[in-house]
Structure P
Amino acid sequence: MAATESTMLALGTHAPTFSLPDVETGQIHSLETLAQGRPVLVIFLCAHCPYVLHVAPELARLAHDYAHKTLAIVGITSNDIVSYPQDAPEPTARFAKEHGIPFPILFDETQSVAHAYSAACTPDFFLFDAHQQLFYRGQLDGTRPGKGAANGVELRAALEAVLQGLPAPANQHPSIGCGIKWK
């Protein structure tokens with residue numbers, strides 16, 4: 001399993017806008033309609049990557065734990081579905097349902113959103129504050145497939161900090177996962 005690290009976009013970067021269809025409903029979601037003046041967590045993911053499968057239970061727990069907080073969470077799948085049909089909208093919707101992931105997952109067919117975010121791998125996490133400035137980018141936690149259960153300790157610390165108006169975590173480590181499958 002080849003691993004790719006996230007590119008660690010500069011903190012303070014303004015969130016690139018997007019308007020993409022939900023893999024389950026086809027409904028169009030934009031950054032603005034999701035965020036509505038709240039912090040937003042953007043997660044690049046896919047249905048087949050072992051790194052995403054490893055963190056999927058924690059993504060579901062995290063989404064449920066923060067459901068009543070002033071936070072928006074969205075997943076984006078950007079892989080080339082010609083070469084990786086298992087990452088097409090329908091299989092991705094099944095993946096989300098099977099893993100109890102309640103947040104919307106959007107389909108970036110042109111891969112323009114992944115490029116705008118400098119997303120490199122799945123999973124790749126980008127947490128923006130209420131002003132849409134990048135607050136955290138990096139890994140969910142230090143676990144890996146076959147090496148401990150995901151607990152989200154690093155991302156959860158960043159979420160708590162942004163929600164409490166505290167400074168961004170000083171030590172942010174790149175996410176590691178499957179490289180995005182570019183066209």
Structure Q
Amino acid sequence: MDNIILGLLILESRTIYRLRERIKKGMDLMYSSSMGSIQAAIKRLLDRGYISYSERVENGKYKKIYSITDRGKRCFFEWINSPFEVENTKNPELAKVYFMGLSDKTSRRVNIEQYLAQLAERYHVLDAICEEAKRMDVTEESQDIIFYQLAAARYGRDFMRFNIGWYKKLIDEMEDET
């Protein structure tokens with residue numbers, strides 16, 4: 001989460017609510033967009049001197065605008081320029097599949113169908129982001145940034161598509177078994 005916030009702040013100074021909004025819109029496949037996880041990361045980054053904030057009042061509301069410091073930029077560029085690492089993909093819902101033989105048969109299908117609906121909703125959000133990006137007028141200086149942001153959105157969309165297909169196949173296999 002720390003590096004996500006640093007990257008977003010390199011692009012633009014933001015309030016914590018605008019950070020959450022941006023993370024929620026397409027980045028929540030990478031990290032949780034919960035306010036608690038964002039606040040904890042903000043505190044760590046402030047403690048390390050990677051970010052700072054300014055205070056102002058807009059329309060009678062008190063706002064903290066977070067910005068990245070030079071130290072934070074060095075940390076971010078060290079991270080972004082380091083090699084990729086293979087991470088264990090964690091999917092807590094897969095644990096339910098693992099133990100599904102212990103659940104009642106009616107719940108199995110209903111729960112998978114509800115999960116499929118959630119996956120489809122996420123797929124459509126990511127697909128809309130990908131389609132919107134095709135129509136964007138991008139300045140030459142932003143082309144690299146937008147290209148890779150779109151690549152991450154396409155990955156998320158394709159990952160959702162894979163999961164939808166996998167769970168549909170599981171339902172078919174469950175029907176063949178009965």
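Each of structures P, Q was scored by distance in nm of label points 7 Å out along Cα→Cβ at positions 11 and 51; the highest score is held by P. A value of 0.65 for FRET efficiency 1/(1 + (r/R0)^6) of positions 27 and 147 (r between Cβ atoms, R0 = 41 Å, to 0.05), calculated from one of P, Q, originates in structure P.
Assign the value -8000, calculated as helix-only ellipticity at 222 nm (-39500 (n - 2.57) for each DSSP H run of 4 or more, over all residues; to 500), to the correct structure from P, Q.
Considering all the candidates, the number was obtained from P.
Taking relative contact order in percent (Cα under 8 Å, 6 or more apart) as the criterion, the highest value among P, Q goes to P. Given 1.5 as the derived value for distance in nm of label points 7 Å out along Cα→Cβ at positions 83 and 115, which of the supplied structures P, Q does it correspond to? Structure of origin is P.
Figure out for me which of the structures P, Q the number 62, 41, 35 belongs to, where Cα extents along the principal axes in Å was derived from the coordinates. Structure Q accounts for this read-out. Looking at mean count of other Cβ atoms within 10 Å over residues 3-10 for structures P, Q, the greatest value goes to Q. One of P, Q was used to compute Rg and Dmax of the Cα atoms in Å, for residues 67-138 alone, and the answer was 20.2, 57. Which one was it? Working through the options, I get structure Q.
Read-outs throughout are calculated quantities, based only on the coordinates presented, and are distinct from any laboratory measurement. For clarity, every value in this text was computed on a predicted model and none was experimentally measured. Cβ atoms are built from the backbone, for glycine too; each structure is taken alone.
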